[in-house]
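Several structures are given next for inspection.
Just so it is clear, none of the values below were taken in a lab; they were calculated from the coordinates. Because the structure is a prediction, the values reported are computed rather than measured. Cβ atoms are built from the backbone, for glycine too; each structure is taken alone.
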Structure 1
Amino acid sequence: MQMTLFYIHDPMCSWCWGYRPTWQKLKAALPGNIQVKNLLGGLAADNDQPMPAEMQQTIAGHWQNIQSMLGTEFNFDFWNQCSPRRDTYKASRAVVTAAEQGLEEEMITAIQRAYYLRAMNPSEADTLVQLATELGMDAADFRLDLVAADTDTKFRQQIHQARRLGIRSFPSLVLTTADGNKPVTLDYKDYRISLAEISEHIS
């Protein structure tokens, strides 16, 4: 029987970036009858206002904590070279747009690397267009699709599905089987914790 493991995330969620290596290992170890599906959770709504200095310090502190706990690489030049905004919805719509061209995973990775390693701001449409062109997409078409009503609708459908699964924090895992939805414990360092729990659910 086909089962689905939902990965609820945000492309600008720093803990999702920290979890990435473990998530890749978990996906590679999953049984063949489990389909993986990404769901965008919607971390921070559209916002054109500069991020307050106190919030910048808080988020930079999260980066430092993740780096200390997990060894995750971060480029802290972002906070000096960019104009941060508390807005992850544009980046999420970029993922939806790229998914229409079969480049969902590639765009997620590109946004994460731009934000955390390249000191680029994925809250800016121009940054997202640049990443799209680096992935081989047409810049003009991508810019139009990024603000299209259909793109926003598909994005918000994912948010609503994540909410129906009871998820409001990222990253999260939910396994859907014939018996219903089952939250899966997520360990940032050891993929085997989640894998063992999944195996119990499907045995």
Structure 2
Amino acid sequence: MEYQPLKYIYQPAQIANASTLLLLHGTGGNEMDLLPLAIKFGSNINVLSVRGNVSENGMPRFFKRLGMGVFDEQDLLFRTAELVSFLTEVSSKERFDLKKIIALGYSNGANIAGALLVNYPDFLNGAILFRPMQPYQQLPEYRSKAAKPVFLSSGRFDPTVDGAATEGYVASLRDHGYQTAHHILNSGHNLTSEDINLAVEWFGKNFS
């Protein structure tokens, strides 16, 4: 299977050498969904919002799944490599620094961002993962040599994500070099204003 280009929206910052916020939507979303959220992170950052290449009953996703909460791990590997190839190409086209990308993903988008963290350690300069799951049942060998920062937020009453498994995932990221901040909120799978406020605060501390 050959890599395919991904549809995207790119909004450059008004300053030179800015970091780039990579927006990765949830199942059924598109490249428009998270743009209003990106405004919360200020104007001194490029915004790159991407649409997943996989369609599940007409709903865009970033990789296939075999059932609810069961990922097609071979497709996830392929789509993660495809995303890296795309980002490398588009960074040259749009002239942003490939080494200064911070991913922001929700649900399915958070999961492919998580796959980037473990398959390509330190490719991202940081990551914000809203309602993530561990991307693989058995994580590969990986290590963040640069101790990149990662923000995660989970819903205490989320019916689609196993809380104990997420705690194990967070511990793995921490044990393998990432600086992790994990928040468990009194919510479900939905994204809340508390998630956003905590992420914006974390972002300001790590990338201001």
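With helix-only ellipticity at 222 nm (-39500 (n - 2.57) for each DSSP H run of 4 or more, over all residues; to 500) derived from the coordinates and found to be -16500, which of 1, 2 does the value describe?
Source structure for this number: 1.
Which one of 1, 2 has relative contact order in percent (Cα under 8 Å, 6 or more apart), as calculated from the coordinates, equal to 31?
Structure 1 accounts for this read-out.
Can you rank 1, 2 by FRET efficiency 1/(1 + (r/R0)^6) of positions 118 and 174 (r between Cβ atoms, R0 = 25 Å, to 0.05) and just name the one with the largest value?
2
Which structure, out of 1, 2, was mean count of other Cβ atoms within 10 Å over residues 38-45 calculated from, if the result is 19.6?
The value was obtained from structure 1.
Can you tell which of 1, 2 yields 26.6 when mean count of other Cβ atoms within 10 Å over residues 126-133 is derived from it?
Computed on structure 2.
Taking 1.5 as the value of distance in nm of label points 7 Å out along Cα→Cβ at positions 134 and 166 derived from one of the structures shown (1, 2), identify that structure.
Label of the originating structure: 2.
Thinking only about distance in nm of label points 7 Å out along Cα→Cβ at positions 30 and 102, which of 1, 2 has the largest value?
Largest one: structure 2.
Volume of the Cα convex hull per residue in Å³, for residues 22-93 alone was computed and gave 119; which structure, 1, 2, did it come from?
Among 1, 2, the structure yielding 119 for volume of the Cα convex hull per residue in Å³, for residues 22-93 alone is 1.
For distance in nm of label points 7 Å out along Cα→Cβ at positions 6 and 86, which of 1, 2 scores largest?
Once distance in nm of label points 7 Å out along Cα→Cβ at positions 6 and 86 is worked out for each structure, 1 has the highest.
With distance in nm of label points 7 Å out along Cα→Cβ at positions 14 and 142 coming out at 3.6, pick the structure among 1, 2 it was computed from.
Source structure: 2.
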